[in-house]
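Values quoted throughout were computed directly from the atomic coordinates according to the rules given, and no laboratory measurement underlies them. Predicted model, so just to flag it, every value in this text is computed and none were measured. Cβ atoms are built from the backbone, for glycine too; each structure is taken alone.
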Structure P
Amino acid sequence: MYIKGQNKKEEIYLNAKQLLYELGYTNTTIKLIAEVSDSPVSLVHYYFKKKDEIIRAVYYDFLNNIHFFLHIKNPHIFKNYILSHAVTSRIFYDIILNNERNRRVYHEVLLNKSNYSIMNKYTSKIYKNYIKDNDLIISDELFEMYSVMDFGARREFFINYFEGNIDISVQEIVSALNGLLPRLYKLNQHFVDSLMMDSLSIYNSLDYSEIKFLL
């Protein structure tokens with residue numbers, strides 16, 4: 001019974017990813033996912049209480065696949081979390097922003113829902129490792145405030161980017177955005193710039209063509 005249930009959950013999840021890719025976030029509804037999966041809406045809600053839980057699963061699976069790939073290809077980068085997160089982000093945003101359908105989903109999620117609520121658990125773990133790696137002392141209150149500021153800046157940036165008000169390359173975006181929080185933590189600017197350059201060099205050496213966001 002457990003295996004059958006897990007198989008059905010996986011079927012629903014894969015159908016949801018297909019619909020997201022074809023129709024986007026806004027037009028993909030729980031009802032439509034249920035219809036395509038030949039399941040009652042109540043069963044979809046049993047596995048995913050709301051659509052954002054599916055989006056969270058998509059993002060986390062995508063990031064886990066990138067991490068798995070990097071652990072095989074360049075395990076040494078995980079000795080520094082600013083560096084490893086920058087390389088991860090370069091792959092993440094390249095795959096999303098350079099594919100029109102991935103880009104649409106990311107944009108619609110951004111407009112409909114704050115990515116903070118979806119990604120906060122993941123990024124909090126990364127950012128706490130920034131602090132640990134660099135022997136910083138930051139209160140929980142300040143940590144939370146900086147995290148919210150980081151998400152807010154990213155959201156406003158991408159809204160302007162998608163509206164065509166900002167015209168820079170994907171990799172320039174990552175260098176700028178991933179340098180924000182380390183600078184808020186008052187890390188040396190030359191040190192941060194050096195890590196961003198190292199991450200770009202590592203990124204350019206990788207073939208990650210088999211990693212997918214949706215399909």
Structure Q
Amino acid sequence: MKRHKCLHSVEQRFFCDVCNKLFSKQCDLKTNQCIHSGERPFCCDVCNKSFMRQWHLKTHQTIHSGQRPFSCDVCNKSFRQQVHLKTHERVHSGERPFCCDVCNKSFKQQGHLKAHERVHSGERPFCCDICNKSFSGQTNLKSHQRIHSGERPFCCDMCNKSFNHQTNLRTHKCIFNRQWPFNCDMCNKSFSDRSNLKSHQCMNSR
């Protein structure tokens with residue numbers, strides 16, 4: 001029926017025989033057909049990775065070229081993709097457009113909102129294939145997997161000591177910088193990490 005109606009439409013449309021979707025552009029139809037066939041016709045000449053869409057290939061090629069064409073007007077930090085620039089710009093604007101329907105907490109990135117929503121739902125879809133422990137976020141799973149692998153990718157540039165979590169590296173650097181970023185608003189005592197500050201505040205509130 002949809003196909004028949006297109007015959008009467010002034011605007012030309014392209015019809016997918018597999019899923020019956022209609023497209024106004026032939027290139028969109030071809031992309032849709034690649035989804036069904038699994039074809040990835042756009043191939044990187046450096047690493048041979050292939051893509052369904054040409055703009056995905058162009059974005060990927062900036063990894064090899066080092067090109068970062070999208071620049072922040074405020075701090076001049078540059079990015080490979082425009083979507084990454086838009087996300088970064090919210091650091092300066094303070095915009096948090098993604099809001100939780102349950103508790104109204106807002107976030108700068110949609111991915112952060114989705115991870116937060118699992119706090120309410122209890123969903124833990126990311127599972128360790130070694131010990132079967134599950135996590136609400138993929139970053140939490142990756143951090144956990146370093147326990148099994150022994151990987152310590154975060155290295156101190158002052159003493160070369162390495163850590164499996166970036167937060168541990170930041171805490172460690174406080175030793176050299178003598179900066180304790182977490183301050184008690186009751187006694188002005190400072191701490192290297194948030195957990196120590198909370199423990200201190202609990203003792204004072206008793």
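Largest in Rg/Rh (Cα atoms, Kirkwood Rh) among the labelled structures P, Q is structure Q. Work out the source of 2.9 here, i.e. which of P, Q gives that when distance in nm of label points 7 Å out along Cα→Cβ at positions 33 and 73 is computed. Structure P accounts for this read-out. Each of P, Q could give relative contact order in percent (Cα under 8 Å, 6 or more apart), but the derived value 29 comes from P. Computing log10 I(q)/I(0) by the Debye sum over Cα atoms at q = 0.17, 0.31, 0.33 Å⁻¹, for residues 121-168 alone across structures P, Q gives -0.55, -1.11, -1.18 for structure Q. Can you say which of P, Q returns -25000 when helix-only ellipticity at 222 nm (-39500 (n - 2.57) for each DSSP H run of 4 or more, over all residues; to 500) is computed? The value was obtained from structure P.
Out of P, Q, which one gives 12, 37, 31, 16, 4, 0 for P(r) over Cα pairs in 10 Å bins from 0, in percent, for residues 17-136 alone as computed from the coordinates? Answer by label: P.
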